[in-house]
Structure P
Amino acid sequence: MEVLGDEFGYVVIVVVLYSFLNLWMSIQVGKARKRYKVFYPTLYALESDNKDANLFNCVQRGHQNSLEMMPMLFVLVILGGMGHPRVSAALGLFYIVARYFYFTGYATGDPSNRLNLGKFGFLALVGLKICTISFGISLLRLRPSY
């Protein structure tokens, strides 16, 4: 535990919180499948087959985009959190809140609504990248020079 530091637990909690958000979003997609009659294994509805295709696709896309961003978020929160646990955890939490608004805005059926508050999640990612770069630089400084 000495390697990670006393405050790395905050980082772990943020990763778990995002997994709960992801679970909630997947439940919303399941509900949308029933509501708009889009059955598995169909990933996206076709407007020629379903009058509510856009509504379903917006819910599906909001979740899919969140899944696509998850690996980068986890890597940045964990690596950045090794050097800056409080800041990385706070930025990760900020990202989670922004991602919630991204998803709920997208799920309205108007994709532009995802950016009302959801766009601020990208600021959190920039901050996490800075934390991770700072951690990388600190590791390089620890290396003995010959």
Structure Q
Amino acid sequence: MSKVEQRLIAAGIVLPQPVAPIANYVPFVRCASHTHISGQVSLDGTGGIKGQVGVDVDMETAVRAARLCGLNLIAQMKAAADGDLDRVVRVVKLGGFVQAGPDFYDIPDVLNGCSDLMVEVFGEAGRHARSAVGVYRLPRNFAVEVDAVVEIAP
């Protein structure tokens, strides 16, 4: 069992099945050692967390939504690494989008839900560069979406 899988078990984290694309794109693209993972929304088995943060969604729930995005990203990383998360050398960059209400400005705090998960799961290799952007709308009314660039060993 991989070291990363052991960390997941110790933390009580169960990865979801990778989410299939809902349009004309692929879940990830490998370019040399870097893999670009398409945006993952705040989706889980219950339908996910939807709505505008600061209007329909409170801060605690929004942070949980970002963590859901992170879980979905890790599931895609696992698929891209042929099932071996120890091949993830580095989480290089996260691009985070929050469907923010008109008076909500704490976008970076929301995205810490995903960033903290990456460090929890991958340790130092999970530390990354990041963008944190508030947007008017996200697909299917999801509260948060995060994409990633990761380095995966051959």
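Just so you know, all these numbers are worked out from the coordinates, no wet-lab data involved. Predicted model only: the values in this text are computed from it and were never measured. Cβ atoms are built from the backbone, for glycine too; each structure is taken alone.
Worth a mention:
- Among P, Q, structure where mean count of other Cβ atoms within 10 Å over residues 47-54 as derived comes to 19.1: Q
- Mean projected area of the Cα convex hull in nm² derived as 8.6 - corresponding label from P, Q: Q
- Mean count of other Cβ atoms within 10 Å over residues 7-14 derived as 11.9 - corresponding label from P, Q: Q
- Each of structures P, Q was scored by FRET efficiency 1/(1 + (r/R0)^6) of positions 55 and 135 (r between Cβ atoms, R0 = 35 Å, to 0.05); the highest score is held by Q.
- Read-out relative contact order in percent (Cα under 8 Å, 6 or more apart), computed value 26, structure in P, Q: P
- Which entry (P, Q) yields the derived value -10000 for helix-only ellipticity at 222 nm (-39500 (n - 2.57) for each DSSP H run of 4 or more, over all residues; to 500): Q
- Label whose coordinates, when distance in nm of label points 7 Å out along Cα→Cβ at positions 15 and 103 is calculated, return 4.2 (choices P, Q): Q
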